[in-house]
1. Just checking, which of 1, 2 has the largest value of FRET efficiency 1/(1 + (r/R0)^6) of positions 359 and 471 (r between Cβ atoms, R0 = 25 Å, to 0.05)?
2. Hey, Rg and Dmax of the Cα atoms in Å derived from one of 1, 2 reads 26.5, 90; which structure?
3. For mean projected area of the Cα convex hull in nm², for residues 167-222 alone, which structure out of 1, 2 has the highest calculated value?
4. Suppose you compute helix-only ellipticity at 222 nm (-39500 (n - 2.57) for each DSSP H run of 4 or more, over all residues; to 500) for every structure in 1, 2: which one lands on -11000?
5. For mean count of other Cβ atoms within 10 Å over residues 439-446, which structure out of 1, 2 has the highest calculated value?
6. Name the one structure among 1, 2 that Cα Rg over 2.2 N^0.38 Å, for residues 199-430 alone of 1.04 was derived from.
7. If FRET efficiency 1/(1 + (r/R0)^6) of positions 23 and 175 (r between Cβ atoms, R0 = 41 Å, to 0.05) computes to 0.95, which of 1, 2 did it come from?
8. Taking 13 as the value of relative contact order in percent (Cα under 8 Å, 6 or more apart) derived from one of the structures shown (1, 2), identify that structure.
Structure 1
Amino acid sequence: MSETLATALLHALKDRGADRIFGIPGDFVLPFFRVMAESEILPWHTLSHEPAVGYAADAAGRISSTLGVAVVTYGAGALNMVNAVAQAYAEKSPLVVISGGPGAEESALGLGLHHQVKTLNSQFEIFRELTCAQSILNDLTTAPGEIARILDAARSLSRPVYIEIPRDLVNMPCAQVPAFAPPPPNHDAARACAREVMVRLAAAKSPAVLVGVEARRYGLEDKIAGLCRKLGISVATSFMGRGLFVGKDLPLMGTYLGSAGDENIARTIENADCLLMLGVIVSDTNFGVSGRNIDMRASIRALDRTVVFGHHLYPEVSLDELIDALTELAAPLGHAAPRPLRDYATGLLEDSTPLEPSHIAIAINDLFRAHGPMPIAADIGDCLFTALEISDTAFVAPGYYASMGMGVPAGLALAAVTGKRPIVLVGDGAFQMTGWEIGNCQKYGWAPIVIVFNNRSWEMLRGFQPGQKYHDLDDWHYADIAPSLGGRGMRVQTCAELKQALDTAMADDSVFQLIEVMLPRGKTSDSLARFTHAIREISAMKDE
């Protein structure tokens, strides 16, 4: 069967690792959706609102270290997904946005088309700001090369890309897309860089390694674990790198969160006289709560295909190449054995104690001990900080751009991609945005356990600015709504009720389970309390 523009694009996605599509049909993208459905080149899932499509596709790419794919219509669809794409860009996720577009004949009519903003290219210009590569496939002769260029950029740079496909060209004949062509390796530069890095590590009295999101984006967790075992020095993940190295043979200290986190981890990272930062985004969420300024002059930063330390700059050295070169040279540095994994609290009391956020973490730790770990998707807010108190498992959450609403769509993506039953941690504020996507579970057979932190508040914001009524939310009784969406709901207020609800949820994987945990306003997890306290202290010092 000869290729069309649509099938060429779908095959190119599959050849580069994409394993499914999330989308919503719309008029300009209906021809492409028909090809998606009839060709069966990739499985697809439709959701209810474009932001959720973007979040789900983003999460699918994150958890499997491959391309996430979102397909939407022109204008009202793609523009509705801008925030999710912005988050993917900020957090280095290779999301492929495919939008239907006006046909060539329509563009020539001179009429304003529905969904058009200022010009027909307004959408393209907006996505130019949110993606690392863009193309409108309006020339069938150049389309194969353009598709390769765009998708290869997504894989190589681990950033979102944008493809617009005019609806009247979807079924036109098109040549096959060239195979993935990664940037040529620079082995000499990587080896030279690695030699300098090893000299600095060997000369240090207290070196440490901090690992960030690029380790997952490029599928390098096994390689980095092997390097760290050879070096024999302390290793932690950044806040955004939470969930890395699950099941790997690596004495990981835990997650670095500055003054808001574990004191031993903070001391090790902040006092390192040579900090090797592998794939760590330098951002306020990763470093803004440091008890002391980390001396970037004493750090080695490998990110975005560049390695920087001191006055030295090695461009076009990928993290993969650097890890390979370091592993060849690495030898034990003769420091004390790295500290073991942190212990996570277990043993929830089955009594009438009113629930607080940290109780949820203890209950999930108990659940994992009894049934084994489950993947977790967390939204922003106290649910994310509560997740820091849960034992290590596969994990997806927004950590830098920090947009509300990712949790539930990400949980659906985890169910689709991993085939495992996920736990979703989401606050009531974020659930009001995208929580209704759980209604799509029944058509795909997904059965996540969704835990809604219902404190009738945007509580994380209250932590930064106490006492304001605009942080308050009404009580929407989410558990009561679950049956109408095809699931089961339980509302709990005590530790005993939470334990019983989790046991009940685990016993029934036929539908999604929504556990609405009633929490008092003004009470946060221990982790968030430390975080907000640290932020206020740092702000106060700056104001003095």
Structure 2
Amino acid sequence: MKKIKEHIEIIVLLIAILFVCIPLFKDGFIDTHDGHFHISRIFGTTSGILDGQFLPEVVIEWGNGFGFSWNLFYPPLVTYVGALLKLILPTYVEVLKLILVILTAISGIGMYKLMYEITEKKKISLLVAVIYLTVPYRLTDVFVRLAIGEVMTFAFMPILFQGLYNLFNKDGKKSHLIVIGAVGIVLSHNISTLLIAGISVIYVLIHITKLKDKNILLKLIISAVFIILIVLFFYGPLLESKLSANYSAFDEGFMMTKEGFEKQVLHINQLFDNNFRPGRSYELGQDGDGTNEMNFAIGLQIIIPLLLVPFIFKKIKKETRKDYFYFLILGLICTFATTVLFPWKYMPDLFTILQAPWRLLMPATFLLSIAAGMTIDYEFEKIETKYLIVAIVACLIYVAPYFFNLTYVETFAICNARFSTLNCSNFEYFPTNARKNMDYIEKREDKAIILEGNATIENENKKGTNMTFDITENSSENLKIELPYIYYIGYNVKLNDEEITITETENGFLEINIPEQKTGTIKVEYTGTTVMNVTKIISIFSTLIFIIYCFRNRLKNRSFYSKIKNEVNK
């Protein structure tokens, strides 16, 4: 009983985590906006591993069997984790559900640890963790959108900011959390990376005078270097892909035009509409974009504590004043920027990369959850257990209607449509040429096609990203052949063991040129580019070095180690 009493906050937090995950324990698959995309991504990565790819890039099943790449363009952390979990779970639906449970647990525990870092009070930390778990926008991300990238960002933001807070306000012994949090966000979602990078830079800037401390500056630089090196395996090939061909995702206005972006603003009343029934929130944006099913409320669990702000100014502690106003003011600015009152029409077109102003609710609710917690801490130095329990139960009851208005799909067939938006989203990661010729891709035969010249192709054998065939009777000075693969970097083609240059056809496929009437055996393999392979090695070794660095620091910080070191020095 004594041990239970000592850890009662963690026990209550785990109960709250399980409560929030109730819909994930029901049979079937939640009918969400993007769930099938992410299940397809996990399936594709698993398939790529079975195809022989290390940290797979191309999913050969998709794109009518000609290949589609998620992992070259979309941060792949969830797909790698999913592929590992598939080793122990029977279905991909169960894999995704378990990932969501894990991310919910990380979100709650991470926020608890962050608030304990700030307040050093278990009860306040517990309450803020529950507030964070029940934020309407986070629940919308999980149960309506299933925007796994943002859900993962919700999990890693507290870890990142615990590291930053500890570095600038404490002893800096937890600076490794900066790396863990940042890497998790970068490998989760591109748009979230931009948003969180922005608010993190602002946090560093408000503490810029502390960078005079060489120890703080050095740890910040070391963290930045580790982050860059660990994520290099993703961003190196991404940049190489962008330079090698035109892909639809990078076409101007493809993801979102300025006009479309401005339509995605929120009305003020939407920030206070706490009805959790899907389909109830006000419609906005383009028809059929699904936003009418989303809840954009800030949440009463955040709003009510923030009403106390005018009454606690004199109670704000000097040592936390700067951080408190950072979380409060920046959170309010992010919230304001989601609304019709913000002058988006005067802002640069560059901001359309965010796709919708309401995406700012993610950093806004994170920042305001912390501000709400600090406000409660200032107003009530001690919270009685009975009031804490009432507040937690109120938060859980407040969001409970969400769980009773979800729809489920009994079955989900991943491979029921090899050429479908079910698997390839909006085909945004097709080469521009391929996306302009969708009819050609849909009707094209799955074989090598002679585009120019006269020759005979025999003995074709295609298996995944590997293919062989023989060229005979070649009477052409320059024989052009289109291979049955969408153009992505990483393929290697050889004629009689001699490497051949690969180019892109006007239809977005791989093209090879066979000069001087040559004949022989063509061998196609997906081996990855030099950049891919080198950056993977760099990232793996950097991760190992980071683990050793963390272990060394942990050992160094232990009291017995310090005593031994002092004795040795003596």
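Just so it is clear, none of the values below were taken in a lab; they were calculated from the coordinates. Since the structure is predicted, the reported quantities are computational estimates derived from the model, not experimental observations. Cβ atoms are built from the backbone, for glycine too; each structure is taken alone.
1. Values: 1: 0.70; 2: 0.00.
Structure 1 gives the largest value of FRET efficiency 1/(1 + (r/R0)^6) of positions 359 and 471 (r between Cβ atoms, R0 = 25 Å, to 0.05) among 1, 2.
2. Details: 1: 23.9, 73; 2: 26.5, 90.
Going label by label, the one that fits is 2.
3. Numbers: 1: 7.5; 2: 3.8.
For this comparison of mean projected area of the Cα convex hull in nm², for residues 167-222 alone, the top structure is 1.
4. On the way: 1: -11000; 2: -16000.
For helix-only ellipticity at 222 nm (-39500 (n - 2.57) for each DSSP H run of 4 or more, over all residues; to 500), the value -11000 is produced by structure 1.
5. Working: 1: 16.2; 2: 12.0.
Ranking 1, 2 on mean count of other Cβ atoms within 10 Å over residues 439-446, first place is 1.
6. Numbers: 1: 1.04; 2: 1.26.
Attributed to the structure labelled 1.
7. Details: 1: 0.95; 2: 0.65.
Corresponding structure: 1.
8. The correct label is 1.
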